[in-house]
Structure I
C-alpha cells in the first residue's frame, strides 16, 4: 500500500486544475496537464519535485470528488528522494534510532518526567480526554498538567505514540504505518466518547488523514482544543481574564484547507474574542502557503533541506511585511519551531496561540514554547555530525522504493 492507494487514479481527467491553481507553482494549462499525467504514470516532473511544498491545497482544487493530488505528488516525490535520510529519521518519534523527541524528553526535569509517566497511563473511563502530541509533551507538560482552563480534561500522551504527521509527510508510508498502528492500538484501550486534540496537526491527522487515506476510523469523536475552548466560552464556562492586546496576521498551518471552513473560522473567532486584532496574509484559507517545514522532504541531505525550508519561509515573511504587521499568530507548534530559526532575521514576531489563549482565559504559562526552542536547537547541534555526514545503511527498514517507471529528468527534459 502507498499514499496513492486512497484514490482511483483512472478517474483523473488530467485537466491540470490542481497544478494550475497551486499558489506556489501556478502552472500554465498545457504544462499542468502534461505534469499530472506524468505523475500518474510514475514519471519525474522536475518542477513539482523542486517546488511543491506539500501543502494539501491541491486536494481542494481537484474537480473530481475524492481524488487527492497531494498524495499522488507526495508518493512520487518520496520515490524520487529514495531512502529516508538520517536527519529526517531523527525527527520521527519512536524510531529505533535516537530521535529528537527521545532526546528532548530526557532533558526534561524530574517533575515533567513524572507528568509524562502519568500521561502514559490509560485514564479511567470518561466522557472526554485531552490528547497531547509530541511538541506539547516536550514543551508544555507542566503548564498543561496544571492548567485551570483544561483541568476538567484527563490527560493522555504516551511518549512513544503520536498522530504520525511527520512520519506521513517527510518519512514515508512505511514509517507512517508503523507509527499509526501503534497509536491506534493504544487508543483502543481508551473508554471515552470524545478526544480533544491539543495540537491542530493531531486533530487533522487523526480525524481526517487517518480515515481518508489510511482507511481506518477511531471509535470515538475528535475535536480540536480550539473548538472545545469556544464551546466553553459560548456556554459561559470560560471568562476572559487577560485580553490579548496585539495586532497580528493569521498564520495558518498547511493542513487548514483539509479541515473545511469551521476550523479556520473558530481560530479567528477565538483570537478576536480574546482581544487580538487580526489581519489576513495575501494567501490564506484554501490558498494558504506553508511555513516551509515540510519542504525539507524534497531533499536528501540536511543543508539542502534547511535552505529549502528557508526559501519558503521568506515568502511568508514577505506577505507579513506586505500586511504591515509585526507579528504572526500561529496555532501550529511545528510552524512555530520551524520559523523560530529565522524570524528574528526578518523582524517578524511569532505569537504561539495555544499559550496565548490559555493565558487569556486565566492560565499561568511558566514555560512558553519559545523558551524550549533552545532545547531543540541544542539537540540538533549535538546530533549534527551524524545528520550531516552519515552515509551508512538504512537499518530501520523505512525506504521508499522507486517506481520502475520513473525516468531521469535529464533524459526526459521535463
Structure II
C-alpha cells in the first residue's frame, strides 16, 4: 500500500487572490465523508477538486462505508483512505499530521450526528478529532432529512459552528432520498466546489460596521422596552462579511448568540449606547449595515426603584431615540449605508420612504410574521424572506435560511458598493 508523506513544518498554502480556473493548484484538501446517502457524491467531489488542481485525501466514518466503498475513494484520490485512528501502518499521530497537511478541510456530506460532535468539541472518531486539531479553514456541507435540518438542536449546532468561524455550505432544497421534499439535501457538487475554492476577495481591504439585535430601554430596575429581534441576521451578515475578506466590527444589543469568531465585537444595551459606538467608528468604515432593531423611543424618566402596582393605569412618557442610520448617512464622508426595514404592512412602500428620507444607499425590507409559504420569518426565526431596494432597482430574495441570505446579501452589497465607487 502506498505510504502517506507528510511535512508538518512546511505547508503549501493557497493564493488568496487567485481566482482562475486552476485556483486550487497546490492546495491540499482533506475530504471527510460521513454516513449519509449523499456519501456517493463524494466521488464526484474528488474528481471536481482534482480537475482544479487540488490534492485530495479522504477520511471517512465507519457508517459512510455503508454507502460508498473505501476502495473507490482510495482509487479516485490516489491515497489510502483513513477511517480508524488506531489502525495504521504509519505514525500513531497521523490525525495531527493530516490536520497539519490540509490547507482546507471539507466535510461532505456532513450528517447531523457529525455536526453535533464537532459543535460540542467531541473527538471520538477520525473526523471529529481532525476538526478539533485543525488550524486551517473548515468547511461543512450538511446533508440530511429536512426535519432533521430544521430541528432546533441542529440549528443551534450550526450557529455554534458559525460563531467559531467554521464555514457552512448551506444545503439545497429539493427532493430527498426518503421521498420527501425540503431543505437539507447536499449542495450540488459543482456549486459546492466553487464555494469551497472561492477566495475571500469580495470585501478584501474593506472595513464593515454592522449592528445587530434589539436594544433595551429601561423603565425601572426590573422592566424595559424592547422587541423580539434575536440578532441572527446581523450576526450572519457579520460572519459572511468576514469570510468575504472584510475587517468586521459588530455592535450588538442583548442577544443569546455566541460572539462570532474573528471580528471586533462590542456589546451594548440601549439605543444611546449603540449610537455612541457606531458614530465613534463610522468615519473609519467603508460599509455600514444597520441590521439592529433599535428602539424608536425610550422612557423620558427612569425610576430608581421598581414601580409598584398602585393604580389601574400607568402612564410612561416616551421620548425619541437618536436615529443611528440617518446620522451615519448624513455624515460629510459617510460610508456606504445599508438599512433594514421590518414591516407588518405596505412593505415596499414603507421601505422606499425610509430609503429616501434617511438618504441610504440600500435598504433590506422584510415582512414580520408569516411568509407566503406559511413559515415564521423575521424576528427569532432561522429563516427570512427579504426585498432589497436601491434608488433605481428592487430585488426580491425568496425564503431562505438567514445564513444563506447573508451570503447573497453580502455579495449584492459588495457589487453595489463597487459600482458606486467605480463610477
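Here helix-only ellipticity at 222 nm (-39500 (n - 2.57) for each DSSP H run of 4 or more, over all residues; to 500) was derived from just one of the structures I, II, and that gives -9000; the source is II.
Among I, II, considering only relative contact order in percent (Cα under 8 Å, 6 or more apart), which has the greatest calculated value? Don't skip to the answer; put the middle values down first.
Details: I: 21; II: 11.
Checked I, II; max of relative contact order in percent (Cα under 8 Å, 6 or more apart) sits with I.
A value of 19.0 for mean count of other Cβ atoms within 10 Å over residues 49-56, calculated from one of I, II, originates in structure II.
Comparing I, II, where is Cα Rg over 2.2 N^0.38 Å highest? Going through I, II one by one, Cα Rg over 2.2 N^0.38 Å peaks for structure II. When distance in nm of label points 7 Å out along Cα→Cβ at positions 129 and 161 is calculated for each of structures I, II, structure II comes out greatest.
Ranked by Rg/Rh (Cα atoms, Kirkwood Rh), for residues 105-248 alone, which of I, II sits at the highest value? Please list the in-between numbers first.
Details: I: 0.98; II: 1.04.
Comparing I, II by Rg/Rh (Cα atoms, Kirkwood Rh), for residues 105-248 alone, the maximum is at II.
If Rg and Dmax of the Cα atoms in Å, for residues 81-168 alone is calculated from each of I, II, which structure is the one that comes out at 14.3, 47?
Values: I: 14.3, 47; II: 13.4, 42.
Only one of I, II returns 14.3, 47 for Rg and Dmax of the Cα atoms in Å, for residues 81-168 alone, namely I.
Where a number appears in this text, it was derived from the coordinates with a stated rule and is not lab data. Keep in mind the model is a prediction, meaning the values are calculated, not measured. Cβ atoms are built from the backbone, for glycine too; each structure is taken alone.
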